[in-house]
Structure P
């Protein structure tokens, strides 16, 4: 249970920092120069991390309940982080860039023939990020669907796939190319709307259920996603007519990354840690990714006077929710020399999910599922995290390098990476419950990408019965939409890994400097996984 003293300690700091503009780097006693890894880990406390989450919530509250890139809430979040880091003695750089800002104001989806039916947003369908705005009503045309095992779909990847779609709604299948390519091809062929069904190539929930995707680049027609079973049902309905209405915004806006570097350490051996600072437009993003941002912020503050062997660099990425734009911009802007100096990258995205799992990125692909191993050195990073959790007698889950977070551009250009992830929209299994407790059948984060990813989830639309059940299951260890046991444990893991590699990177194999051609090829590949394809 979060104690009253913890609430008192975090509340005053946040109120002063956000509302009065007086950002204070005060907190628990910092690790002093020469401290051990254990001392650093002890200095990073739950109260220290929670004060930043309270600040992020307060920022969202005065900024239209969002901290999305391209909004005042993100700018204030960046101000908060940058000011604290400068006050702590770090060299801070604010790196601006442009990106496609996309948001949804409302939508509806219905079947008009052969029998009327109404569908529910985020239950039966989801508007694709960067969808066009308007209404599309008409017959549905299946486009090169592959509905038998192994469902090796390239539906909609080629312009030639779209036959007879002019003035109609195209039904395409996930797989083979980015979502945006499919939607753009549909629009170019004269379709008035596009539905992207999940692929169904495995029995896993991530390839069967409703998914959350983005087109990357805006299109001019309504675009939604549906589950694989729903797509199969649509494909098998004779005389099907549907109506899609989307009210969306898509324009080009400016945002920024916040980069902070330590005063000490070998500049040719950089230990980099990152977390995306932006939320989705729908909410404050307290778990996604206030938790990761707060975790590395508190670690950096507690290590501010450490004279480490290696240079420390912390990054808070902008526009992650718009397809990893900030981290990709950063990596692509590095010279070959600067790229080669980064020894490793640690990524922390959602480290306090209320119905959590302790996910560790699978650097060596020991789970043999999904993507292969990370670049050489990723296995050694994973080993540091695995030892931490083993010492705490905690189970871990292998988290695949799907490309859904900011490690994507790093591993895509040969930089070893690792990190933590406590789960998003995937449902917790009964086996998970035996390892980590919680509620089977509910998502790891039931408020993922919703307004209720806040410090007041039930007030902001969360399922009250489910959150009451979660509080009982975890003995009142929920702090809004955050599980404090998961966050406290993972914050310690963040501190342990950063402090370990700050002192010694000898376990990471040397790598040759990246070559321009290889990096360009990697940048051209789709490294964004489930967000884009």
Structure Q
């Protein structure tokens, strides 16, 4: 695996200029790690009585340049009056910022005013509703990756791009710029496959089944996944129940070479770093515009070295995509950008009417995955079938597999135990954790939610069930979550349990109980009210 580091901040013209500006204001201060998680934002802290602060005329929330041990970072300045946070002759740095510099507490550092981001004029044009060109987007994304934008400026870019929806050329320019802003892996193989879902469906852990199936076939599938941001579990959170997911690049590469795949957290690879910064603004605002979604997903895949991708777009009343026309528009946008960046793409529109599998939350979802791999009699069939169909589509990227034969090959790999053997090999290689899918360790506290009436389950609200699972503690508390007993079309009687909620702390249990009292997430009605499904398998 080869990597190329592009646009590294330490080697930029701005860094050289920063060194030239060093002067009286560059007085040495002792670095202090301030244990505050600022979520992908570099923050620096100076005491109001600090001589450097007073001499330089810094303003709170302004951008500053911090230099130490030949490294430099840009950070947003916070001014404090409490010496217990940072002393008069100290420079505090948030967790992310301190880690980037890679020095010890107390190491001497200097701080100075940062030059304004060069791309600010382009940002102002986008705010005014103008169309930007390729170089505009490259400049903006480069400044974002180098942390030159404040949260206010980031928010302005995200909102402007959302309100004045990017045209398809702009989406390509944004994708291209995101790839150029970070590392790009090269596995030196002609066929490197991946699978991605746009999200929004609880329990949808198909990647943890697809990867061992495809890897057992011999295709290279290095799956780097994210942790949950607003959902009850991400692939990395669920895999972490079974094995280590925070791997060094060298360890990850060795595992992929030996076992033809991995299921790891992607946060250590610095792939498309500007996207990670933008996500920190998009998620709190609940902004997930089509253009930004396409650029985010495809830039990460190209940066990770993928050549072929199967993309899952679930459609349902409480999914991210609510209708088939909306799904088709999104599909065309993905396909247009994928062609421009030379990525082979197969888009699959799937059933997003309800959660996939029975469990929502890391431990419960890991249980479901292992039961499918073990061909357990209580394995959720919907998770099994969807995973087989997605794996089949991926296998058909292999020129030796005829179109339409992928599903049968995937099913044979799963039924024969080869997929389980490959998953166990990955778990051991990544660092196995103790886990028993027949007796998983779940939250110590629980309660059940019963049906409000006799009838048939006619709707299940993905968003509400995900909210309940998060209130119960997932994903931070891996053993928390929701275990479903019934799916769409199931006949139930009044008072019969629909699902059980698990929590490990009384406060979490109470929060989840209150949410269930407001809305259970289930609708009970007549059999003729069950919504039809539109899928493309």
Structure R
């Protein structure tokens, strides 16, 4: 299960103790600071002067027997925070679970104990198990500032971690949060390293596996830099923000769930690190392995199929790079006793036709209903991934998994299971034959005749996000042509949907610079080795 931002900021209940800082009235400052607790003091506040606080220093806020750590911002405008008030950002305020005006105290925070280990890593030293345990513990407790987090992320980027250090990092991230036990010897999961728009295979794999009687409690993250995550797309169909106890009941009754992972407190340090990695566009192999495998182990998975797509605009762009990443995943998985099957797949282009929550939900439901309009690439990839996991079952002979998965899908059992999961989580009204797409549209036309020889995953994803996805669920890109398709000049290549004129114009401007499509001759279509 994946962990949500607020879980990583969960407050600790502490015994009351005397503090030297003045008592202040809490004020909710309606600012989203993206997974960072921020406190606000007026420059003329007596506590600010008496305690010798400095802007961007770490402070400890105590109220109602709880405490949080926060980064201090100093303000001069009393309309934001008065001299007798302590302001808190949205996430920070919600953690204390109190009302505006409640008395709180603020004091200097103790420095993180692991700063020495961080400095040694910055100097290029190799760190041991206890060093990583200390660093990750402090990160999970929010003792690191964004600057210190950035330093750690950069210091462990690319080749700065050897494989033993990646194992230590993974182990530390697991131990920083809750670890689930489903009391079943076979708990399966499927994960993709990301970077391929429309790749909603999880929403097909999960009901197929559950219909086969396998336990697959799937909790996923929301999109951070992509046009949709699994949780965003599933939310079009059903509620995904459910109490953990309810998720347990759903898994017990239906063998699966498809929910947002914000209620489980699994590998909380990972979400804090992601808040720095993603804006920096850092996705180093070591950090990727630790992030993915720590979440799977913490979620109680015993068997994992990992999808590594390769292609010219995928995260992994060559077979040697894919093999190096595979070996690192396999090494760490073996050390943490997770059965891992790595599959290298085609990442040359988006999977399916829709990019954006509503469009991707439409594709998923068409596959489940065996609709002739269903995208075949999404269907085939999902069946092959599901087949690999079905073959984890001791009663299934190797090589039979695909046929079993296909029978479950073709017979309607996967659709019935998906409908049961949706009903249990709380169905939302959705007609995939006439989905609530953004009503503002424009079409991208072929400027010449030829064959589609390239589709830039990054650019079409960027266009979908500029159109409003995933926050505007009906926004996105609907593809009409894929690699190898013959097009004539003036043919529609794809349609962009938006709900707001400004979003539509942003997407239109991006398309004018580059629509993400390359046309050429049939022999120019790039070939890629895949394991399916």
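Brief remarks follow.
- If distance in nm of label points 7 Å out along Cα→Cβ at positions 298 and 330 is computed and equals 2.1, the structure in P, Q, R: P
- Which of P, Q, R yields 16.2 [mean count of other Cβ atoms within 10 Å over residues 450-457, calculated]: Q
Coordinate-derived values only; no laboratory data. Quantities reported herein were computed from a predicted structural model and do not represent experimental measurements. Cβ atoms are built from the backbone, for glycine too; each structure is taken alone.
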